[in-house]
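Please treat every number below as a calculation from the coordinates, not as lab data. The model shown is predicted, which means the values in this text are computed figures rather than measured ones. Cβ atoms are built from the backbone, for glycine too; each structure is taken alone.
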Structure I
Amino acid sequence: MPLSARELFARMIRCEAEGEGLDGMQAVATVIMNRVHVPYGEYMRLNQGDLRKVLLQPYQFTCAMETVYGQYNPQNIFNIPARQEDLDVADWALSGNKHKGAGECLWYYNPFELDCSTYFPATRTGVLYNRVVQHCFYSPTPSYALT
């Protein structure tokens, strides 16, 4: 039986932000839900507001990839079960809550260093909004609407 979208979401939250506490987990969940609800651009065009499609859109989340750079990725949402705290954060986000540190951001990444890049990704469709724990969060620029 396939996993529910809620279960996949909780697993993604765990995989992407485990060890960053409630703030980090809620901020990551906020970005994912922002992608579900954005009314324009690539995420709306490809995913039509469907959480499962957002979570499984190719090349978006390392945690949804079973292979990375040709190597098996053991840290993926198909291997990592959701804990109650992950489900609680998923339910919090599914209820419409947002982490203020992630605002309307559509992207995040962990640079594994102190500074965040001003733009993300290379297409510069996102501009730095904030940093929450280890992740840098990016709001869409006007050019994102053209994606």
Structure II
Amino acid sequence: MALKLIDYGSPEYEKMLRLRNDLLRKPLGLSFDPKELEKEKDDVLMGAFEDDRLLGCCLLTRVNDKTMRLRQMAVPNNLQGKGIGRALMVFAENIARDMGYEILMMHARATATGFYEKLGYVKKDGQFIEITIPHVVMEKHI
């Protein structure tokens, strides 16, 4: 497995969009807003690959001078539990730290909080609804 940064608009980015749409949007009856995707040109996009196959992905969005937000973590169900998500998280933390950020935060789906807690993330606020499902703000000092 190779972890790498993905260039906005590249063929790898198109694979990333398909994976995120299939796993995170379609099941909720949602699709991407082109204006939302346009903002991703300023984000840090990353993926886990085996040859040309995208195994998982996520992205980082700048919140402020100290904080980056992890978004759109996606690993297919049949590949979960194989260390792909964990590897992506360590990669994302290292990139954010190398860029000078101190905190990595996220709006985690309530069903995924156990995964993030195992990686040292803590819940910061109560549960709320985002894109029609329960989420929790979580963060970690990196």
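If FRET efficiency 1/(1 + (r/R0)^6) of positions 32 and 120 (r between Cβ atoms, R0 = 35 Å, to 0.05) is calculated from each of I, II, which structure is the one that comes out at 0.70?
Label of the originating structure: II.
By the measure mean count of other Cβ atoms within 10 Å over residues 56-63, tell me the structure among I, II with the highest figure.
II
Can you say which of I, II returns 2.6 when distance in nm of label points 7 Å out along Cα→Cβ at positions 16 and 72 is computed?
I
Can you say which of I, II returns 25.2 when mean count of other Cβ atoms within 10 Å over residues 8-15 is computed?
Traced to structure I.
A value of 37, 15, 10 was derived for Cα extents along the principal axes in Å, for residues 64-103 alone; which structure in I, II was it taken from?
II
For FRET efficiency 1/(1 + (r/R0)^6) of positions 40 and 88 (r between Cβ atoms, R0 = 25 Å, to 0.05), which of the structures I, II scores highest?
Numbers: I: 0.20; II: 0.90.
Result for FRET efficiency 1/(1 + (r/R0)^6) of positions 40 and 88 (r between Cβ atoms, R0 = 25 Å, to 0.05) over I, II: largest is II.
Quick check on the output: -11000 is helix-only ellipticity at 222 nm (-39500 (n - 2.57) for each DSSP H run of 4 or more, over all residues; to 500), derived from one of I, II. Which one produced it?
Source structure: I.
Using the calculated result 27 for relative contact order in percent (Cα under 8 Å, 6 or more apart), pick out the matching structure from I, II.
That value comes from structure I.
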